[in-house]
1. Among the shown structures I, II, from which was the value 3.7 of distance in nm of label points 7 Å out along Cα→Cβ at positions 178 and 194 calculated?
2. To test your reading of the models, identify which of I, II gives 21.0, 67 for Rg and Dmax of the Cα atoms in Å, for residues 162-457 alone when calculated.
3. Say we calculate mean count of other Cβ atoms within 10 Å over residues 290-297 for every structure; which of I, II gives the highest result?
4. Can you spot which of I, II the value 24.0 was calculated from, given it is mean count of other Cβ atoms within 10 Å over residues 298-305?
5. Comparing I, II, where is relative contact order in percent (Cα under 8 Å, 6 or more apart) highest?
6. Given a value of 25.0 for Kirkwood radius over Cα pairs in Å, point me to the structure among I, II it was derived from.
Structure I
Amino acid sequence: MRVPKNAEVRIPSEGTVLAGTLLMPAGEGPFPCVVIAGGTMSHTRDGRLIDPERVVPERDALKRLATRLAAAGYASIRWDKRGFGGTPPGPRPATYRDETADLIAVMHFARRHPAVSRVAVAGESAGGYVACLAAKRGVPADAYIFLGALCSPIEDLFAYNYGRLVAYAAQSEENHRWAQETSPFGLALGRHYKAMIEAALRGDETYVLRYGDRVRTVPLDRWREELAEPPHEQFRYIAGPVLILHGERDMNVPVEHAARIEKTVRAAGNSFVTRIVIPHADHSFQVAASDEDMRMRERHSCESFNRRYHEDLYTALAAWLRKVTPTGAKSSHAPHPIIHKPRPGSMAWDGIRVVGDVTDARQNPGVTTLEGRIGPLLKGEGCQAHYIEMPPGLYCAEHPHATESLIYTVRGRWVLASGGVRKLMRPGSLFWFGAGVPTGYEVPFDEPAFILIFKGQRSEESDEAFFEYLRRLAGRLEEERAGGQPFTFDELPPEHPACVFAVRVNTDCGA
């Protein structure tokens with residue numbers, strides 16, 4: 001096994017010396033290097049959030065990202081922010097000016113390093129804003145990756161994060177008690193952010209925030225900086241290849257901001273832009289809870305940090321990097337495991353109904369939807385089965401169902417996706433998914449795939465009720481497509497993880 005080379009680095013910046021990690025892939029360089037600019041949740045080089053009022057779960061989003069980049073053949077640099085980890089604090093509370101100076105110092109360090117060929121910047125959340133400011137100040141990267149980046153005025157950000165928390169707390173006494181116990185500072189921000197913005201506009205240096213028996217003096221330097229240089233206006237300074245990645249269920253920055261960034265970058269004359277939304281991922285690109293109430297609570301308690309990371313993030317990033325800045329290193333990414341066929345099951349013959357041929361369209365009517373032709377087969381006293389014939393070229397993004405299912409592949413090949421992990425399914429394959437578990441269905445082949453879905457409960461009393469449900473589903477899917485949701489491989493960029501995996505299992509897809 002090729003082991004990446006990990007080196008501690010110390011990089012002088014304005015008023016401090018940054019402590020960081022340079023991670024090189026195994027082999028001989030030079031390599032393209034990704035400079036990882038952490039956001040407001042990443043105080044340390046690994047991506048840990050330090051909260052002065054509470055202990056939050058460990059978070060290592062940046063370390064994971066660096067490790068996966070090394071496995072794909074790319075170097076990376078990440079560092080502790082001022083006053084955290086091994087980096088001493090500067091002469092004042094860190095501002096965006098300081099963070100921009102730090103990013104520029106790291107970019108210069110990377111440019112001068114003999115083992116580095118080109119320099120890309122990956123801006124996580126507010127790190128994307130800092131990347132824009134560095135470009136505005138005349139220090140561009142060769143390529144940019146924006147990970148859940150903000151593209152709106154500061155007031156919108158606070159309304160989305162903390163205004164919603166106030167509204168959530170007002171829904172019930174239990175919600176209010178939970179919010180007070182879990183995120184009292186966030187609740188106070190939600191009630192005071194408008195007054196704080198007014199104070200920043202007046203030029204006030206600080207704002208004294210009182211909540212419960214606590215008092216916190218909040219520096220307003222960053223607020224004034226964002227008001228003077230609004231985040232959504234800075235993306236026009238970005239030139240060169242751009243990859244915009246955003247979680248579909250981001251509770252920190254609305255997913256619509258990804259499209260805004262693309263629009264702003266293109267309007268400035270840069271057409272080399274790829275935008276990919278990762279299904280069911282949150283701000284850290286971890287697989288978010290399917291329940292909206294739970295997502296709200298996990299976002300403000302930081303319990304979302306305990307969830308698994310979405311594999312599509314790393315797949316999409318590596319594929320895009322290989323296109324815009326190829327590396328000479330060989331990828332050490334492990335191949336996807338092969339699914340083995342299950343053992344044959346048994347059948348009970350008490351109280352029998354028989355479908356002579358489940359694939360006979362004449363015997364088994366269905367409704368054609370964007371997900372394929374779907375129709376009922378059998379209903380028992382407490383179970384049911386239906387079929388889906390998925391068309392060639394289908395892309396159906398991950399989505400959850402309220403009840404568990406067993407799904408058997410009768411004919412054709414297709415790809416099962418869940419949490420960014422993909423498996424090639426063939427005739428004879430059988431899988432189970434639990435209630436609320438997101439699953440996606442992809443057919444990167446020239447022939448359709450026919451699957452059977454078995455459920456341990458009846459969802460409709462009659463076939464006609466099921467047909468009515470399918471007709472509503474067909475209309476809803478058409479609305480989603482009109483709103484921009486892709487349903488075929490032709491609608492996806494080649495760097496999309498579904499396309500990357502498709503080329504692995506069907507070489508004709510890359511032709």
Structure II
Amino acid sequence: MSEVRLEVKNLCKSFGITKAVKNVSFNINKGEVHALIGENGSGKSTLTNMLTGIYSIDSGIFVLDGEEIHPKNQVDANNHGVSIIVQELGTLSGLTVAENIFLGHEERFVKCGIKNTKQMIKEANELLHSYGFDRIKAQRMIDDYNFEDRKLVEIVKATYFDPKIVVIDETTTALSQEGRNELYKVMDKIREKGNTIIFISHDLQEILDRSDTITILRDGVYIDTVKSKDVSEEDLKRLMVGREVTGDYYRSDYGSKVSDEVVLSVKDVSVPGLLNKLDFELHKGEILGFGGLSESGMHEVGKAIFGASYDRTGSVKLSDGTEINDIPTAIQHSIAYTSKDRDNESVVLNQSIMDNICLPSLDDLADKRHMLSDKKLRSFADKFAKDMSVKMVNVDQFVSDLSGGNKQKVVLARWIGKDSDIVVLDSPTRGIDIKVKQDIYQLMDRMRKAGKSIIMISEELMELIGMCDRIIIMKDGMINGQIERSETLDENNLITMMV
């Protein structure tokens with residue numbers, strides 16, 4: 001008989017009139033990886049945010065090893081033996097790596113009111129070495145590191161003090177395969193010590209491979225708890241959405257010719273340390289994929305095209321000869337871009353859904369006197385939020401109140417509303433549930449058929465294979481090969497060019 005580590009009892013949480021978690025109860029055992037799954041807005045992150053002190057509890061309790069706990073904040077949760085690696089960026093800019101690792105626990109390095117910074121850096125470097133993250137230096141500013149390395153710092157921060165429970169909330173979607181493997185090693189060590197992991201992911205195969213037990217939530221309500229070995233992906237889909245999920249995810253067409261018309265030419269584009277002499281063309285009605293390892297430079301491609309790489313050299317040119325060198329020019333000439341780093345680069349968290357969706361379309365929505373009508377803005381935002389099935393109270397709700405997947409829907413709603421001709425999507429399905437993934441793929445296919453051109457940057461090889469007319473593989477900041485759409489194409493064809 002497994003020993004219970006955490007009891008979740010009658011838990012409730014509301015945001016205004018939205019009931020995010022409704023009277024949820026279940027148990028989590030010691031020494032297990034316990035997965036939480038459900039569609040976007042099902043209550044997974046809300047529940048774990050209450051456990052880790054990020055949100056207050058409306059009603060209900062958590063019982064940890066027989067003791068009722070009420071975490072007031074993340075530091076208080078840490079003191080109870082509970083930590084979290086959040087979905088988005090969880091490190092603070094302007095601090096060193098060491099200061100981020102020991103954030104909230106600096107008192108251990110303070111004596112007579114003086115902080116021993118040298119000792120803090122020494123201990124942080126020893127920790128980084130013990131995790132195998134030697135390339136990350138504790139004394140350097142966290143801003144010197146990319147998104148993935150900052151997630152690795154978060155892993156150290158959340159686990160170095162041997163917590164009883166570690167919540168891993170959609171972390172793997174932010175990591176390359178190499179980064180995921182590092183996280184899996186840490187997960188194995190946590191379990192070997194008899195501690196517990198609460199694992200949230202939309203990758204159902206990953207859930208089945210990595211978890212012992214799975215609890216399913218739907219619309220804030222507890223549905224069931226099952227053993228991973230006893231269920232299939234199809235079983236989980238049915239439990240998540242309450243019905244069979246049917247229909248193909250990906251495109252089913254092969255052999256159709258892409259237009260010869262070139263809509264975007266990229267010539268000799270370089271970004272110091274990231275891209276080196278990039279050359280390619282994008283055709284009308286084409287979905288062009290970019291794949292590679294996390295450090296390959298592929299995530300910089302979208303920024304370079306959108307004019308967001310300030311030290312870029314080379315030429316990004318439209319078919320009419322317009323040079324794209326900055327973001328306003330890109331938007332003015334019907335180019336859209338969604339970043340992998342959603343919270344920092346794709347949405348304005350402390351603004352409403354309406355403000356976020358309308359932002360790039362303000363010139364289009366203004367009248368002849370350059371005046372904006374609140375009614376028109378609201379109608380515009382409401383239409384595209386509903387087209388993307390954003391779970392919200394209304395368009396006045398702040399984006400910061402939404403789940404990760406619903407934030408991503410707002411990002412996509414913004415650019416669908418803008419009706420851009422060239423759409424650059426970096427990791428568009430990151431943190432998105434299975435049903436919305438399917439909706440996004442179908443949306444991309446409709447856009448392609450309507451003559452829109454799409455660049456899709458992704459570390460998910462199957463979605464590149466399933467959706468793209470052509471895939472460019474990046475390595476060390478350069479194009480290492482490209483491959484055309486084919487029924488016989490598989491992941492191995494791409495991996496051989498990536499490594």
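A short reminder: the numbers here are calculations on the coordinates, not readings from a lab. What you see is a predicted model; the values in this text were computed from it and never measured. Cβ atoms are built from the backbone, for glycine too; each structure is taken alone.
1. On the way: I: 2.6; II: 3.7.
Among I, II, the structure yielding 3.7 for distance in nm of label points 7 Å out along Cα→Cβ at positions 178 and 194 is II.
2. Details: I: 25.2, 81; II: 21.0, 67.
Considering all the candidates, the number was obtained from II.
3. On the way: I: 14.8; II: 22.8.
Of structures I, II, the maximum of mean count of other Cβ atoms within 10 Å over residues 290-297 occurs in II.
4. On the way: I: 19.9; II: 24.0.
Clearly, the read-out refers to II.
5. Values: I: 12; II: 16.
The structure with the largest value is II.
6. Values: I: 25.0; II: 24.0.
Traced to structure I.
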